[in-house]
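Take a look at the structures below.
Bear in mind these aren't lab numbers, they're just calculated from the coordinates by the rules spelled out. The structure displayed is predicted, hence computed values, not measured ones.
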Structure P
Amino acid sequence: MRFICIQLFVIFSIFTGGCQRGKLKKNYSLTVTIETEPGNKLFMFYKGENDSIRVDSAIYKNGKFELKGQISYAQRALVRLGRTTQTFFEDAVRFTDDAMFVFLEEGNIQIMAKKTLRGARLSGTSSNNDLQIYTDSTRFYRDWLDGYRQRFGEAYRNRDNMALDSLSEENALMGKKLKNAEKNFFDNHSRSLVALDWLVRSYNVAREKSMIVPLFEILDEKVKNSILGQKYKALLEKTVSVEMGCLAPDFIAKNMNGKDVALSSFRGQYVLLDFWASWCGPCRRENVNVLKVYERFKDKGFTVVGYSMDSSEKAWLGAVEKDGIPWEQLSGISGVKMDVSKLYGVTAIPSNFLLDPAGKIIGIDLRGESLERKLEQIFEKER
């Protein structure tokens, strides 16, 4: 079973650039009917001008929370309950795990809940009606996930590798089932902003661009011309693909000696561009495997270029020394003109790209035996 460090989760899909200027703001209202304790508060997180994060809140009154305001464009928002606690100096808020998403848009949005937001019903506007359909179609996964996490935790604590392998297979099967349900929703709701929101959240633009573009084109013109649609289209246009067969985008970063090094300077060799960090346990363990492969193939035209995701130079250099890494090491600690991890769509580490002598991507996330077998095939052909 493979473990990875840092899966970067976000409340919203963050796009570059702000809202279109000159657009009239739209009025919304949100009413949440729920049984909860007096003094509890409702918080809603969404994006305002220039994509800054905004937080609106409401107090519990007459069995409901009510929020009213204006938004620049329709978008997904997080609704979350919080409890007010008294501190020595002032009131503070302790957020609970009781949360759900709504689609914040013009109109009167309704949430009907019992004692928690889990299982609540959304209605009132077209996008929220669609979001409820989406939620219903994927509810099986969230229900399954509760038990899975408990079983996984127990197997992990007991170091039961057989159970962990079985759970890994089960997770993969359920993931495919979820993806099929989500894709079915997308195919049947091309006129919905919720379908666009799913597309935005479900694919890695840099790594899956060729899959995303035709899906985006399926969407209704009104959806594509919405502010969310325009933002996503702009992102698609400016993002360089790092899929198999593509030319790896070049960049310049500083090495351990503070010297600028370009990825393109390694042309003529097979290069493993390896994203890692000192604090990432799986990365450190994989360094052992990469070192073995490096020693075996370094004299045949293979090298490794490490790119550290560390924020501490001391930790980075210490890990390089302790792991005995002999290949070139680069990082963004000293400041680079571009976010290299973002350029390559890296949302989790360890992650790597195998490049041929021309700089073309011929392998992605090859580890352990998979990397060694790939290099064996390459150099066997070239004998």
Structure Q
Amino acid sequence: MTTAAIIVAAGRGQRAGGGTPKQWRALAGRRVADWTIDRFRDLVEHLVLVLSPEDAAAWEEFGSSGMILAKGGVDRAGSVRNGLKALEGYGIEKVLIHDVARPCVSTRIISDTLTMLDTHAAAAPGLAVTDALWTGNHDLVTGTQDRAGLYAAQTPQGFRYDAITVAHDAHPGGAADDVEVARAAGIEVAIIPGDADNIKITRPEDFDRAERIMGMNMDVRLGNGYDVHRFGHGDHVILCGVKVPHDRGLQGHSDADVGMHAVTDAIYGALAQGDIGQHFPPSDPQWKGAASEIFLRHAVELAEQMGYRISNVDCTLVCEFPKIGPHASAMRDEMARIMGLRADRVSVKATTSERLGFTGRSEGIASLATACLVAS
């Protein structure tokens, strides 16, 4: 069945504070909306993002992303109807409707909801209420409420596309969520187990809670790399993509960029994908004299294919000469350019070995690197 997800992101989210709609506020280094969108990217065939007309920058940014954009309505129900209308002509059979303010939704919930739609017209995650329930008037308890059979509703809520479209068109408005709209149209809704971590960011303190949840669930990988090249004839060396004048050059099958090689191997290591020699064998003549940028780009692309983004890299060059300090900034900028990172996520520094060992005797240069990758 052809699947789609509608992410409702047109609200203003004033209760969350910060002066900016909560979907555009930072959460664990990215915006709330970025986390939420990425949860669905590989699980459905089409993504609709419903945006407020006021969010001009978002319209421009996401308009070129391949996502389908829809204009927010006067209320949430209107936004959902616009999202459903934007899917006309795509042959959608299953549709998920999700609040952008739930960035911690799990793959399990999304997959389970879609699977349940194979046998049901509608399905949604819910958490059985386990706490005692009170009624109250300001700060006084006025009574109790039986919790038997009560569930806390979550999203994504899933439906057969044609059925929920008809249900929304017929509904007079004022529904709490799309499940209420479906039930008003006589559609039975199956409950799948929800997740306590699938919180909806509503108040300022919810940002801290969401970050704690992401910290517990975040897939972080570290890798290290080490490389050495000896000096030979030449009048310059290539280090971290920058040509540095020197009275000798570095010997190697490629351009002998010892710094870039170490960073490349650190990325391969974090991915458990071997080293440069396995991907670009020195026995293969096509890599003789090759620019090391080729190797680094391959490692970065492999990380993206495996679902990881590079958080940061740290590279240390070990040599007596040439002096690295005057060139470190250019090296950092070049490495950042190649990897598609901001410069503040790339570190290039140098040290000597106090004239000990082969680097101390100026026989060559060594490099050590660490890369941190995070599941995207």
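Can you tell which of P, Q yields -8500 when helix-only ellipticity at 222 nm (-39500 (n - 2.57) for each DSSP H run of 4 or more, over all residues; to 500) is derived from it? It must be structure Q, since only it matches.
Taking Rg/Rh (Cα atoms, Kirkwood Rh) as the criterion, the top structure among P, Q is Q, with the largest value.
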